[in-house]
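Participant: Take a look at these structures.
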Structure I
Amino acid sequence: MKTIIQINKTDALKAGLDNQGDYALDFDPAEVTQEQRDELASSDTTSYNHQHPHTWIANRAINNNIHAGGVAVPDLAALRTLLDARIARRAGLVAEAKAADEKTVTKYMARADEDLIDLNYPLVGAPEINYKYRAREDFLPAAERLQDAAALARIEHLKTEVMPAMLAGAHVEWEAEQKRIAEVRARNKREAAEKKAAEAAKLRRQADQISAWVAARGTNNQLERQAAGLLPADEIVALIRAEAFLALDGWPRYLKLRASDVCEGYEDYDGTSYHDVDFDADDAETLDADQFDALRDLRTLAPNADVTARIHTGECEECSKTVTRIGYMVRITVGDFDLSREYGIFE
């Protein structure tokens, strides 16, 4: 029977020889032990040696990084040395793997049940349960490799008792949540339908209010257009609005803040441009004497209106400048129309 012994240049040099290379050794399998024969049987084989194709290579095993060297003469003693070195290395790897498995089992055995179990709520469907990823990848295989009775019993306990109980509890919670979600959806749907119906009813009442206004106060032209279905509702709403705010006609309207009121501006190819300005409006927390007099006067002129003082703010960070302006929001309800206008203050 043949095997290949590889002599590397370092071992050859140390032995004072110039014989690096691959050597085919004829040997009688009976001249090596059973353990050595088993080890050689797990050897990688040649694929590049045309003289000795598919021949076991004594120096290395298959795909497990067990390599051996240290021989300079390709004889039976070298074969035994290589195989014994591989056997020792394999035993070391087995011991290392066993120690790693024992460490893994000890670590996971010390953990609580919930740290080993993964309760998953998928986006669609009922909850699922399984071992956590690392428990599946590390703990279970290690326990099986070691055939650790305590660890295997713990795994069986998790599988047959803990996991079913957790899953049952999760299903109860999930079903309760599904019920709550269904109730919320039904409520939202009902409220949306009620809101839509209320809005439709309000639109009908507004239409009736417009028809009544036209019948009582409209011009002949408006009456004719109403009869022909050609009278725009906005035209009548504008008249209703004008009547509602008639008492405030002499009061100045609020002038909206513009970027040019706040930002100093800068010149570019389009002429004068302005930085980004942040605008905000809040109910006034305090008023000076003139501002309060204006609020009181507006409430006197429109006793049925809701009048609120508001502070409008424009801020330009680039210019480090802030401008404020007072406004008075006046809200009046006429039938089913909620009308509003904002007024300023006399300068």
Structure II
Amino acid sequence: METPFLGLAAKQTTVSSVSQAIGTAKISYFDGLCYRLGVNLLQIIESNSSGLFPAPERYIDGIWSRVYFCGDRVLKVYKYVNQHGINLTTRDSRRGFYTDDFNWNKVVTPDIYLDIVGIGISGTGRISAAPINEARDFVIVMVRGDDTQSFAHELEAGNVSESETEALTGQLVQASRHLTGQMQDGLQDIACVGWQSLFLNGIRDLDSYFEKADCVNKTEIKDMLQATLRIAGSCRHISEAGTSSLRAAIATQPENVLYYRRQPLLIDSMFPKRQWRVVDGQHNIARLALFLSVLGNPKLGEHAYNIYFSLTDERISHEALLLYELRNALWQYAYRHIYKEFEAAAKFRDYSVRLLKQLH
């Protein structure tokens, strides 16, 4: 049986309060800092002047974060941004976000997430490792996997196997179960909003993404979003979903999957916005199946569905699954445009059109 949101006591993963300081580094200290160290911390790491971490070989840039590959470690640093309803511009908001991120992912992949390092700054402008409750900024430290073998690349090249799909689907089910069971108090307020409201609001959230997506037909997008909202508003499965069907949401985009010991592993599974972190259980598998089908092979998506429903006791709702795929396909349509991945964006756009035709 799945663990529903029943308001049971949460069992949080412990985050160490301080990491061992390896050294200190000098940075220019300027007046009116206004908690902008997050921006400069990126520059410090990239210039290899931190003294705390190995020199970065390369990095991957995201909307909210930048991930650095440094020897046998990976560093995740969140940008100083306030967008899409996510505020990372104050010390308190960043501390809370980093702590949530580390706790969440430590449950899912304990062998990968090692520590959260607090960054302190002295009156003379020197930085060093500091206790989390005193830090001005933060860095998440992870084990480096086999990044020479990209899951996203392997998927698009047609090299992802059914056995890898089974392994990834199994991880998805286990991750959602563990997080739902261990973090209920932290998610209970979201679950109480109700799934229909959460899902419809999630579709409305896409407006801010499409505003930043150039070269898209705004009229078409508006029509697609309105049609999705209308169909979702009358979907019986969504309107009747109670808290017993709600689970912790797992982010499964291929860029968040790492090969580790020759197996695909979910390494960055927390959604940045709190309201996105609770879903109907079937939303998780629909998102994974979408990526497998659109960027890989539709047979992989179908196989993921079969594995998922063989591992859970959930009642299948085909209309809801199509709507869940549609919301995520539209999301990826906007996201890929923002990052100028136009070929992938076109695939998600075309898939969204086909889904809407099926739902009408």
Structure III
Amino acid sequence: MVSTKFKSLILNRKLALVLTLVMASVLAMSIVAVLASYKAPIYVKEYVVKSLIDVKCGYNYVVSVRPSVTYSNRSVIKVGEPLYFRLLKEMNINLTCRLSSLKGISKVVGSYNVDLAMNSSAGWMHYIELGRGTVNSSLTKLNLKLNIGKLLDMIDRIDKEIGVRGVSVIMNLRPVIKYDVVTNNVKKHVLVTPVLSMLISYDKGVMSIDGLRYHKVLKDGEVIRHINNITLLGLPPIPVVKAREYSLIAALTSSSGLVLTLVRPSKKRRLGHKEISSKYSDLIIDGRLSEVGSKASIIDVSSIKDLANLAEALGRPILHSVVNRVSGVVIHRYYVTDGSVVYRYTLQPTTKEH
């Protein structure tokens, strides 16, 4: 229940205005907090990496060539020099793959196979298996040899067989390395496919190479759910569940306070003479009070109810008299006598009753 002191305070208009503004502000902030907290998820998901394996592969090659003015009669050329395929003899290719992990790698086993896939613009394809083997280390080195002269002869022979001359041939060197890697006590299957692509262009007379570098990162982990914290109105972060609870309490409390400041107690409606006569008909008699002596005490009471209570307590009737004024109004007076004490209730002024 609202205390009498608080009721008296809210009757003060200035204080009531201040309280209304404060409560309205708190309510507005509470509503914002409620909306924000209910919009935010209770939990957030985080991906936690348990193991991470980094794979890096690189190609290097050396090409033996026919004696020519183009290559200054050298017998060998290296990476970065133009490759005029009609002058190429044999290509020594070295592939190096290294596995690493921040968690450390305790064991590596696996296998590999390598083939050469030829795809001609004439529409034919041809595959050549180059080798297979096993690996047992995080560092893998493969040495491969391609006889470019024989491959060109094979291309020419296939073109003649199908009766179509292609303008280009793509030769893809395709190592497939399958690892079983143990890191952080977790076994992982790792597939590495570093393709080296060689494009022979007949109209340009050159062979271009692409895919000298290969990089792959493998992550393994799990999604962990955390309690989501939220910051409201500049306060320290708190769990969303608590934020919802606190903001709802604040909204309900401030709305109740706002209602109390806006809704003021209304004054009770004063009963008229007819209502008084009807309600207290068993106590009221009409008459006229004789002139009160000088020693008599007249006590005015504030309500007819109080006067009726006195009459019942004293076992006395309530005397009703009417005072007419020239102005046309009627004053009703009600008396209860107790010896030299007269209790009086005055109902004034009302228009003259008929």
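Quick note: the coordinates plus some simple rules give every number you see, no bench work behind them. Please read all numbers here as calculations on a predicted model, not as lab measurements.
Participant: Given a computed value of 115, 23, 16 for semi-axes √(5λ) of the Cα gyration tensor in Å, which structure among I, II, III does it belong to?
Facilitator: Answer for the origin of the read-out: III.
Participant: If Rg/Rh (Cα atoms, Kirkwood Rh), for residues 134-277 alone computes to 1.62, which of I, II, III did it come from?
Facilitator: III
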